[in-house]
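Heads up, there are several structures right after this.
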Structure I
């Protein structure tokens, strides 16, 4: 009798603690504590833990590898350099700066992962907004847009989100199948999200802004151990026309466009970009030959760390020591909680509810699955929600084609629909913590935008998934 209600109670307490984060508590601690309680009370046994480890280890190692690669490139100054180029290339146009900022966030997630994208780009965007003199209302489109795009951009290829990778392992869908079915619906949803975001916030985006190059240099304050390059001054912007975007000289790295970026390492950045592209391509090539994605991710991370150590041996240990190893514990703990719900039949019960709402219509299954995961993500966060949704779908014994589309609908609900509230994903939750103190942006500011932008984007993505998927799988 005790165990029948223990699993959902423990899951609710763990999610509440993760969202609350008293004293900035690491997310892995409540997840591991909850899993330990279920082991102590006999809800899960050693065999169950072995099954859980088999599912989550590959996803956790893959995300850990991509985070390590992004950390190396962050230390090399690549992302600050990219932000500096964006501020220059915008040429004083607020709208151009808006588009370029969202492109940076999208590329960060596509080539790394959503959590790392938010953690790295948000402080840079906040600093740019402050240095350019934007007030809270003017900065809102850039900051909220960066969060929405960085989080939703994890949907198209499946390797930029921890929850997606775990769910892929449960369903048995490889990356090539995932990308073939998901690329078009998710990209369309992201494009609609950006267009609606611009339509909602366009009156707050400055048409023009004044800026001089020394302000760009101050946009990137030094960190301990950083060295500074001298920035040659450029003519300020006058009403008569835009200033030069960089000091005269040959284009590319040789023109020293990194001036003003602390401790920039152009060689490391070049090598890092090549490795990141090779790893991303390797994921899909490896999937065709049965090579696990975690092997490719960890190999790429080790090669990049080796290059970094050869250039900066003193900083290597700190980089490894501060790596987010807790991701493995967090993923293991959360899936253990979901596995306990599955053992007790709660996911099967939820599946019967879904069948009752959707009936035998595939379109209804896709729509209701996406909406159900959206609601669960808004209430409990998307990581446990997409796991619950995936296990629920496997319990229903749907035809293979229907299972794939229903699973992808749950991913859309998890990656796009969860952005209705800032606590729907770990990435948006971290974003809220980062911007609230520095900009004064609140829950209300976020939801006044998200409630207008996310529902249409989600519904269009789900309808496109049904049309595109049924055409491909016919």
Structure II
């Protein structure tokens, strides 16, 4: 009976972990509930001993990172002169954020003990990605998806969400989980390598088209980017990945040049709408690249020290009428992040302090978050926090790539790990807009994938 119990309990934990691709479709409450269940169940079966014995340097860096976040958020609350209640709520949230440290430890310990089986995770992630991808293609062509959901009118031809309705996360979801569908047939032993290569090519195009239809521009950019990274680290499929990624770039450029329109204010076709938004994406990226130094250097042509106040709106407009305004909303947010970080350069302002400490000024837009992981960490934890985060990323990638590139591993085993690496690389890519790093959606993916990558050398065999 004891032997059966020892086998069933880790297997049940694997099933719980495999539910993450599903709960990501259900929202933050479902994700947090699943994380809580995993932590409680793991503490029970491991009898409270959830800290792994390996990766001591990384574990220490993570403990310092989480501890520092709690400490700096507490001091921000303690010395707060405004919005004290919000700072207090953020302090409680910083304590709850420890769940991701526990989650990292639990997955690491499962791998260390030989309990982790990625089979269920692979199957569910691949299945849901295929369903969502097909759903988007059907909705794009028919206006109604497989489940009878119509395309919301206010989205027009720009973005499609399938069965997710008004939740415009289809592109981001597919990017984070579709690689399990792309690689799954390489690790199913009943299929030949030749079939796997054909399936790889077809599914790569299928998900590329699906993300294109979803209309989320950053996931599309990241998908092509990681294909190029994939071609660098994996020789076997290099030609296919390079060909598809380069052809995609050429097609996107051709659509932009041939179908671009000045303004999406009429009954334009789907291709014209896409061309407009690609052009907008390019123009934003170009302005960010050209004007970032003006933010860093404090170019007075783009700055003014007056804080916006509704009661002094006319004065504000008069004082800033000769200033040059940024066209990109993202650039205004990055400027806001930079200005807010300067208030607490070394130590930071505590968890979720951006909106509290940010002052609305000319070319400064105080969004709910900084739209960049590194900007968010700088604002919340200062240069010290960013140094800790950079150390965590460096130790993780160094260990994984050293194992992946220098160790003689089978092709089946390498593709087992590739989805985690490719998505993780995109998560830490510095030159991208993103959600809040400390959000449930982003932190869960980051620390789950981090645990698998840093312990890849102890994952003994493919699923």
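No value in this document is a laboratory result; all are computed from the given coordinates. Just so it is clear, the model here is predicted, and its values are computed rather than measured. Cβ atoms are built from the backbone, for glycine too; each structure is taken alone.
Starting from the value -22000: which structure in I, II was helix-only ellipticity at 222 nm (-39500 (n - 2.57) for each DSSP H run of 4 or more, over all residues; to 500) calculated from? Value -22000 for helix-only ellipticity at 222 nm (-39500 (n - 2.57) for each DSSP H run of 4 or more, over all residues; to 500) corresponds to II out of I, II. Of the structures labelled I, II, one was used to calculate semi-axes √(5λ) of the Cα gyration tensor in Å, giving 37, 31, 20. Name it. This figure was derived from II. Taking mean count of other Cβ atoms within 10 Å over residues 25-32 as the criterion, the top structure among I, II is I, with the largest value. Set I, II, criterion mean count of other Cβ atoms within 10 Å over residues 17-24: the highest-scoring structure is II.
To test your reading of the models, identify which of I, II gives 24 for relative contact order in percent (Cα under 8 Å, 6 or more apart) when calculated. Structure of origin is I. Work out which structure the value 2.3 belongs to, where distance in nm of label points 7 Å out along Cα→Cβ at positions 185 and 425 was derived from one of I, II. Structure II accounts for this read-out.
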